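Visitor: Listed next: structures, encoded as structure tokens.
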Structure P
Amino acid sequence: MGAGQSWAAIRCLKDEKSFGWGEKTGLPLMAYFVTPDRDSIRFCIIGGDGVLGSALVHDLRRSGVDVICSTRKKPIDAQRAFYLDLADPRLPSLPKIDVVILAAAVSRPADCRSDPGNTWRINVEAQASIGEQALARGAFVIFPSSTLVFDGSRALPNPEDPRSPCTEYGKQKAAAESALLRHGDGVAVVRLGKVISRHSSLFENWRRDLLQGQPVYAFDDLVMAPIAIGKTVAGIETLGRKRASGIWHLCGREDISYFEAAEHLACRLKARASLVRRASAAEAGIPVEERPPHSALAIGGSEEVAGVKIADPRAEIDEGLELISAFEPTT
């Protein structure tokens with residue numbers, strides 16, 4: 001523990017066997033210390049071009065925080081970014097970094113299912129490699145994970161509950177969690193629900209079609225536990241500043257179907273409700289393991305430590321799509 005840092009809380013996990021690997025974790029779930037000099041912290045975002053990574057970079061820079069990010073785009077401003085390909089995940093020589101957030105990944109379950117070998121190298125091996133390099137330099141590592149580390153057969157699993165992934169994507173996330181968490185109190189795993197952003201192509205397409213009077217088709221047999229992008233970013237940043245190690249859940253505490261979400265969007269846009277049509281994920285060919293009956297997780301102490309308050313699913317959608325300031329609340 002460095003100078004000027006103090007322990008704020010600690011609670012340890014019971015020993016559990018991690019599926020498939022059989023190792024004992026025994027890791028601190030909520031062990032963290034607070035670093036008071038927040039402005040001196042330097043963040044590094046791996047995957048600064050993605051939705052989550054770019055939102056983190058934008059928010060940190062807007063707050064005057066020193067941040068550098070990885071990119072695959074050229075040309076590169078060497079003062080603000082560096083080139084990194086997860087196929088060759090070697091961190092370049094950089095000035096001191098305090099917090100590294102691993103925001104780059106293949107996040108579509110269908111992509112992981114269709115190409116498990118290459119996506120494993122990106123989602124597991126590259127994450128573990130970069131995390132180890134960052135830890136060796138004294139940085140705190142945050143790994144955004146997924147609700148799909150659980151099979152969704154049971155509502156509201158707790159952070160310390162044994163994982164039970166049944167999708168290739170979920171297995172990859174769980175394997176990366178294990179690889180990183182075995183390093184102890186230098187790592188935080190943040191399991192995220194459906195992150196809602198105005199840059200989401202699904203919601204943007206729905207909004208465009210509804211405003212043009214065109215029908216939209218949404219699955220009524222697929223659920224999400226939404227959380228707004230701004231709340232996600234704020235929570236992850238706070239966990240990084242506190243160096244809050246262990247496992248944290250940032251997601252909606254209630255499920256909503258994609259059909260219900262589309263209905264809500266139509267209502268907020270004052271579009272005709274009849275434009276929202278039911279569709280079936282099963283009939284669309286989505287495997288049963290990729291459409292679990294439950295997605296929401298138990299939040300536990302995550303809200304308090306991360307400094308966020310997660311609202312009901314419809315309010316999270318409004319906030320994520322920035323509808324709150326654009327439309328009057330519905331009654």
Structure Q
Amino acid sequence: MNRLAFAVAMAAALAAAVVASSCGSATCRSLCAGVCTNPDQDPTNCGGCGRRCPSGLCAEGKCVDSCVAPAIQCDGTCSDFQNDAYHCGVCTNSCHGGACSAGTCKCPGGTDSCPVPGTSTNTCADLQTDPKNCGHCGTTCGRGFQCLAGACTCPAPAVLCNAGTQCVDKSNDPQNCGGCGIQCGAQQVCISGTCQCRPGLSRCIPPGGGVPTCNDTTSDPNNCAACGNICAAGQQICKESSCVPATEPCSAGTTLCGGGCVDLHTSAANCGSCGTQCLRDELCVKRSDDQFVCGRYEVGIGCTTCPCPACINLGRACCPSTTADGVVNCVAGGCPSN
């Protein structure tokens with residue numbers, strides 16, 4: 001195949017992957033906080049987005065305390081493995097658009113029947129686009145790779161790392177920033193291949209020198225309004241970049257954490273609650289139940305806009321990057337609120 005024909009095939013395969021991976025009967029039923037879900041079976045979005053079941057069990061869109069035979073408990077729902085297309089033959093085995101009959105997936109045209117390792121059942125796969133069955137049943141693509149035209153592909157400008165087993169974006173990946181294995185700190189993101197402070201944070205050098213830190217000068221009592229500007233301990237707090245009397249309440253939408261007024265909806269150092277620190281590969285995100293938690297993210301390789309097949313395959317929300325144009329992140333739980 002010449003280069004032009006290969007390029008055309010790649011483009012067609014990617015377009016097919018986007019269509020095949022859209023939220024529909026083949027993958028899920030609806031979007032909640034940007035994440036594909038099945039409200040008939042999802043205990044965190046049971047019957048609708050954000051409806052969490054106290055029992056942890058959702059069946060037919062309703063919260064239940066236990067399962068009724070022949071259904072058994074499986075991945076937060078009650079399933080009859082003989083006819084459940086989302087749990088066919090065994091728990092969590094989806095037929096991906098096919099029907100489930102007698103515990104076996106009946107695959108539609110354009111897909112192949114592939115055995116599920118370690119079981120006696122099967123699943124349906126498009127060997128041209130399925131990263132878990134790429135080109136052949138059981139051929140799994142590594143982290144960041146796309147299955148295009150039946151081949152595991154690392155699309156430019158992404159590059160290979162970890163002895164060729166990972167496909168990474170060195171311009172935006174906090175675990176491979178500017179080079180394979182170069183990790184950014186918890187208060188940093190990767191921007192254009194260099195580790196820089198997260199948006200809203202300032203780079204401060206400790207008194208007397210040392211390793212620079214990233215600080216929120218709007219709320220940090222040790223760096224209030226400017227690096228090194230310390231509010232009087234026990235007497236003042238840092239509120240909106242000013243040291244104010246400790247008796248003064250924080251403004252609406254902020255909470256007093258460690259001597260400063262913090263927005264728990266956006267702070268990676270205080271995500272959802274004081275002291276909840278997100279890791280280097282996490283963002284503070286809003287879940288479908290309006291709770292704010294740290295959600296792990298990675299760059300959606302090969303995508304410039306949403307929807308992104310890489311995010312759908314990971315079961316994560318597709319979120320446009322706030323630090324780079326034409327880059328999307330695949331984020332667990334939802335997208336950042338800012």
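We did not get these values from a lab; they are worked out from the coordinates using the rules stated. Values in this document were obtained by computation on a predicted structure and should not be read as measured data. Cβ atoms are built from the backbone, for glycine too; each structure is taken alone.
Visitor: Which structure, out of P, Q, was Cα extents along the principal axes in Å, for residues 65-256 alone derived from, given a value of 71, 47, 24?
Guide: Q
Visitor: Hey, another quick one. Supply the structure label, taken from P, Q, corresponding to relative contact order in percent (Cα under 8 Å, 6 or more apart) with the calculated value 11.
Guide: Comparing all candidates, it corresponds to Q.
Visitor: With mean projected area of the Cα convex hull in nm² coming out at 20.6, pick the structure among P, Q it was computed from.
Guide: Derived from Q, not from the others.
Visitor: Comparing P, Q, where is mean count of other Cβ atoms within 10 Å over residues 73-80 highest?
Guide: Q
Visitor: Which of P, Q yields -2000 for helix-only ellipticity at 222 nm (-39500 (n - 2.57) for each DSSP H run of 4 or more, over all residues; to 500), as computed?
Guide: Label of the source structure: Q.
Visitor: To which of P, Q does the computed value 4, 12, 13, 16, 18, 18, 11, 7, 1 (P(r) over Cα pairs in 5 Å bins from 0, in percent, for residues 265-320 alone) belong?
Guide: So the calculation was done on P.
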